[in-house]
Structure 1
Amino acid sequence: MLAGPLFSREVLIAPRQMKHFLMRSGYIAGLFVLMYTAGQVTFGWQSVRTVGATARFGAFVFQVFSLVQLTLVMAFSLLAAAGSVAQEKDRRTLILLLMTDLRDRELVGGKLLASLWSVLVLIAAAVPVFFIVSMLGGTTVQQILWAQAVCVLAALAAGSWGSLVAFWREKTFQTLALGSLGIVLFVGVIEGAVAVAGAESPFAVVGALNPYRTLGHILNPLASDATKIESVVTGSLLALAVLSAVLVAFTTIMVRRWNPSKSVHRDASEDESATAAKRVRTRNIWDSPLIWREIRTRAYGRKIFIIKLAYLVLTAFVVLFLRQAAGSQTMILGMISSQGFAFVALTLVGLMLLNAQAVTSVTSERDGQTLELLLVTDVTAKEFVFSKLGGVFYNTKEVILVPLLLVAWYAIQGNSTLENSIFLTLGYLAVVLFAAMLGLHSAFSYDSSRTAIANSLGTVFFLFIGIFICMMLMVEAQASFALQFTPFLMFILGGSLGLYASLTARNPSRALGFAAGVLPFCTFYAITGFLLGNPLEVCLTVVFAYGFPTIAMLVPAISEFDVALGRTTLDKG
């Protein structure tokens, strides 16, 4: 095959585990649950007798499905492509692949397409669901095909970028962080360029590279004439295809220049005596060597500042967006102000980076075969866990502080009261602690680094996707939010089951089971309080909903450390 033996093995030979089939069926089931929830929110138990009402509902469900699927496939493609290469590097097997007679294009293209195969299968499996929605009216077959094409090419572009970063960078955390920030910054730069140039400027053609902008044209066909929409969508598909080809070609050219890394060449050329002779200065190690290593060494790579710089650039774009939106009372998506949207955007990206740092802080030890060496020393469970947490918070301090500074700026500018700022800060810190502890918990629960990273980042991502969908449906209903609990019950129960499977996959716990059951209900209550304008209720609910599972994950980690890691030795204290 054109992609080489790596892709052929993934398609024809690789064994399929049960989770492979559960992921397909679970995705389709999730779409039907979402459609049922939307129907209950919109109509309740009333009998729908008009064709117009059914068509409007069909168009709304198609919009929700398309936005959710595009976001999911881009995130999964990035994570799958980057994780596939990062795992080869962590296990030192990429060098073995480079030593074979694989061509560069077979190595790069094979790893990319093999990692995207499951994503493409999910898109194909969802096509019948979209056609079922079209039977309600309000949606054409052409719109469905266009939306699926945008999802496929956006997944290819996101996966190409993730593969490039993974072959380029050595550390898994750098790969995940730069991959995520790169996509967010790319979309921000495109939208900023279109806003500066103007919609009628020839330079505005760069907007074709933003799949969300293209999807907006597809979802609103009456905004302009059909001929213009067809040319815009076609141009966007072509632009995304060219972008993917350029990224893959560049990665193919540079793959053997980036790999093996300079550290491998240096280790091979310098013997131990020469290294000892060159060592001129020494550093004093703290009483706790683990926290010293996390903070004072380059345990996560030499170019960690690139990640922080990229996040600060993203912050600059957000501040520019706030200055342009100053004085505007327009609610984004009909549910949140521009100031709130800026805070949520920075917080979401920051939590993903924080969670990635936490989970890779342990998985990198396991893949580097240093975790067992640490565990046979006199390091206690508390010292290990709190050292990792301390290192996570220190290395991501800029990411944590920026949203807090934004809250302080809102209070100084008079856009938020002091009381609301305190409530927002407390809720934000509770979610930060939850994201960090979730990363460690996932790393302890799974032996496979790839599975641990996917589970940890996927849990955070799905939590926020669920919150976003819930808010969209509530705003669309335009009814009494306190009466919306029954329609959302199945949606909430599905979230509870998913969270229970994520938190208790290997180490069942009554406390974690209770937390998984309570968190989605409390999140729904917090969303209701937010839309009704009750900040105190939101703060208390968020602190309890995310603080309790944080403690439920932390206590076993420091008191039953051996069980958490699957060891049979006794805990050292």
Structure 2
Amino acid sequence: MKNNKNPLLNKQPLFIYLIATFSFLLILVRLVFLQLLNHETYKKMSDENRIRLIASQPIRGRIVDKNGIVLANSRIKYSLIMKPQYLEERDWDKYKSKITNLLDMDVEILQKKYFDGLKKQKFSVTLIDDLNEDQLIKFKENENTLFGFEIATKLIRNYPYKSLAAHVIGYTQPITDSEYDFLSEKGYKLNDLIGRTGIEYVHEEFIRGEWGGEMIEVNSLGQFQKSLGIKPSIKGRDIELTLDLNLQLVAEKVLKDKKAGAIIVMDPRDGAIRAMASKPTFDLNFFSKDFKPEQEYNKIFNSPEKPLLNRALNAYDPGSVWKIVTALAGLESGKFPIDTMLETKPCITYGSQCFREHNDLGFGLIGYEDALRVSSNTFFYQVGYGVGVDEIYEISTKLGFNSLSGIEISEQESIGLVANSEWADEGRGWGKPGRTPWLPEDIASMSIGQFVVQVTPIQIARAYAAVANGGYLVTPHLSKKDGEFLSDKQRIKIGIDPNNIFLIKSGLRKVVESGTGVSINYGVSNLPPVSGKTGTAEDGAGGLDHAWFVCFTPSEKSELLIVAFAQNTPGGGAVHALPMAREILRAWNEKK
């Protein structure tokens, strides 16, 4: 009988065997991949599917003044939220009317927020961002009749004194999505707060605290099973400032009638800042708002007045308060020693210009002390021209100019400009090398703090502190932690002859006794001896004149130094800046 079997059918068991073997190997490889090579990854995913973390926000540390008075803290913000998924659209009009009457709200604002929430398909819509106490109580009394509405709580940064010392304290903002990519490794959460400027930024590491929370286990339906443990959040550390609230309040007050300006109050012995105010300023609480009105935003960020600019750390023409630098250059060079007497004149010609004396007459034959007392221009023109630009530049660097002061909030600070011959040879920052030579007119202007000199109030404070304390350059600082200053407080010997410093101090004392600063004593009783210097400076940017006054007291063993600056306020330092310093001296003396 003929065999009709198909050969392929004979190989069928082998074919099935190969498929089964191949399938088994695939499964085996997959198991190895899952269980051995990617065990940790999938275990983590599994844990995340059954374990939930209920995060607990840390309380940000406080910022306090030297006496423990709170300047920045955290408070609970109560917001009214609506959950659209629990509310029928047809019921909205009824609830809208009730909330409007109950909480005294603008119906159009509520309507807009409601429809915005629906449009963006939000599961939680904030209707009222920050409820006051009365609104909170009224809602709680009617909570049972407002289905789908809840009170949400959130910790926000709070500044009790609003704009006081705004540039010093700084503000916080939520981190951005791009920042979260790398900040998450440091324990930050999405929309966590981070310090942006000032002390809030500088000491972010100490002040922010650590997140905590509760680990809970859930089942496949997401239902709670048990708690796996609680890790309490850790409160941020408090930062104690060197500021004195009493002096800070006075500093802010005396600037109120000025278009713009700055006040610095400092201890010349160690550089501790007792007050630092800048005008225009801004309310720090603006940055704690979830919803920021466009008008308020533009007033802070887009205003030509630039309220975010810290004028205490910005550079301006110093005018006559610079004359101590020219004087020390003359003394230290040996070309104009202590007993120098110079004939002052109505004007002196340098290059193509006759540089005038401010009284258009001159003061006759005078020495350093009287030159400072009457603030003679022509005396210092002669000294400056005689020693040259580079000698003045060298002395200025010893006094801390043309460099950052070392203050913690250096992100706000300008280095300023003190010109020298090298700067001119290299093009003055805008021209080609060799095409912008040093001119005779430059040295005359530089000698009295004009045109090629731009310095900050904090640099002026350091320089005058070095005179007040007998020759030490101090590092201005604002903050303390665990009783220690957080900045370098080392005093640096400036390497200037003590006899020359003594002569400058004597001249500054005469300024207040019988010179341009004599009115500092008017209306203030029992004030210790004061030394100081007035200054009126042309604005190199083309604006109105600046007014300056610097003083320290007591004249010997000084404890307090004040720099008062009124930007674009013509009329003279004695008229506009000196009275500001006088009010601060009055407050300090009464408190003492």
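Readers should treat all values here as calculations from the given coordinates under stated rules, not as data from a laboratory. These numbers were taken from a predicted model, which means no experiment stands behind them.
Values computed for the structure shown
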{"quantity": "Identity of the structure behind 34.6, 149 (criterion: Rg and Dmax of the Cα atoms in Å, calculated), options 1, 2", "calculated": "2"}
{"quantity": "Read-out helix-only ellipticity at 222 nm (-39500 (n - 2.57) for each DSSP H run of 4 or more, over all residues; to 500), computed value -10000, structure in 1, 2", "calculated": "2"}
